[in-house]
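Below are structures written as structure tokens.
Here, each number is a calculation from the coordinates, and none is a lab measurement. Keep in mind the model is a prediction, meaning the values are calculated, not measured. Cβ atoms are built from the backbone, for glycine too; each structure is taken alone.
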Structure P
Amino acid sequence: MPGDSFAGVEEAIGAFRWRPEVHIVEIASPQRLAPYSLALEADVGPDDSSPMASGRLVVLHNPAGEETWRGTTRFVSYTHADIESEMATDPLLADVAWTWLTDALRRAGADYVAAGGTVTNMASRSYGELDASPPRAEVEMRCSWTSATAGQAMKHVAAWQDLLCQVAGLEPLVDGVTSLGHRHQAWGPR
């Protein structure tokens, strides 16, 4: 059955143990990009009322494959965090942020192809009636990659969690240390 491999993806994501700082909810996924899809939204922080970073992950699956993806399962990520004003003007910020993704995939042991994306850093200051608002700086990453090996959904989700936590300023988990984070309770057969 064509959806069997995506059922395995859903099962792996449902079994994933999230770090305690990562608060996950399933959201509506795009219906026209692939025959099968799943979308998650995350806030990273001590609680979900004051996030240090936020993000979305969409997992797209086409059993027939997609030429531009160079595979059957594509991970599409958006991450965002407020940063210190000085960081927004650092000319190396985008390069460093991109390595957060590639390093996270490497650490997770997630084989991937066709990775691409953008890193945007923004600084803003308010004037006039909004002058009381403090200056603000943000970093935003939009990226996607394809799983090069079937059955690695959990590794790719682990890499995405690692990326989210780095954007939030949290240290990655040390090799060999497993988070005793929570399991998302809303998962189950559809």
Structure Q
Amino acid sequence: MTGKPNGWLAELRTAAIAVLALAAVVCGLYPAAIWAVAQGLFPGRAGGSLVVRDGSILGSDLIGQKFSGPGFFHSRPSAAGEGYDALRSGGSNLGPTSWALAEEISRRAAAYREENGLGPDEPVPADAVTASGSGLDPHISLQNAELQVRRIARSRGWPEEAVRRLIAAHAERRTLGILGRPRVNVLRLNLALEGLRP
């Protein structure tokens, strides 16, 4: 200390002003600017990519949901809460050496084969029996969708080729041409089955 009693008060005041200015920028101005840009350029995606029909929200392009019944494409399994719970997003945390995971996959594979009329030893796509890391994956692989065609066509009384054309029309390519694999959004596909256009 130099003996000036006001020296440390001046430094304290400068530090407090710097903290308040930084808080205003980081907690107020920057988020507001990002929100305004996102709403201006990508309002649908910034709002959650909601699929709306007649004023009712049917779901989101980004968050999976459960579909049941023989006339619909079924989503990938979910370990988020009781399933597809966006507030409890996450995987099961079971690793490849887990007996519980092996039993769950075996049970899911048997159920998948039975509901889709597959043979007892016919291979099942991995995304049909394992949950994604988030538990909210809205997509299934093209192979998974293809194996569900027979059940859906039979349930709706449609030719299988009509269901296959629907899959082809809604197929999404790899992200940036290299990431992931070709896939279909289950919500969009099921809406197309019902003839609904969001």
* Structure fact -> Matching 10.0 (mean count of other Cβ atoms within 10 Å over residues 16-23, computed) against labels P, Q points to structure Q
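Given a value of 27 for relative contact order in percent (Cα under 8 Å, 6 or more apart), calculated from one of P, Q, which structure does it belong to?
Structure of origin is P.
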* Asked: In terms of distance in nm of label points 7 Å out along Cα→Cβ at positions 96 and 120, which of structures P, Q is highest?
  -> Q
* Structure fact -> Kirkwood radius over Cα pairs in Å, calculated, reads 17.4; among P, Q the input was structure P
* **If helix-only ellipticity at 222 nm (-39500 (n - 2.57) for each DSSP H run of 4 or more, over all residues; to 500) is computed and equals -7500, the structure in P, Q** => P
* For structures P, Q, which has the highest computed value of distance in nm of label points 7 Å out along Cα→Cβ at positions 104 and 168? -> Q
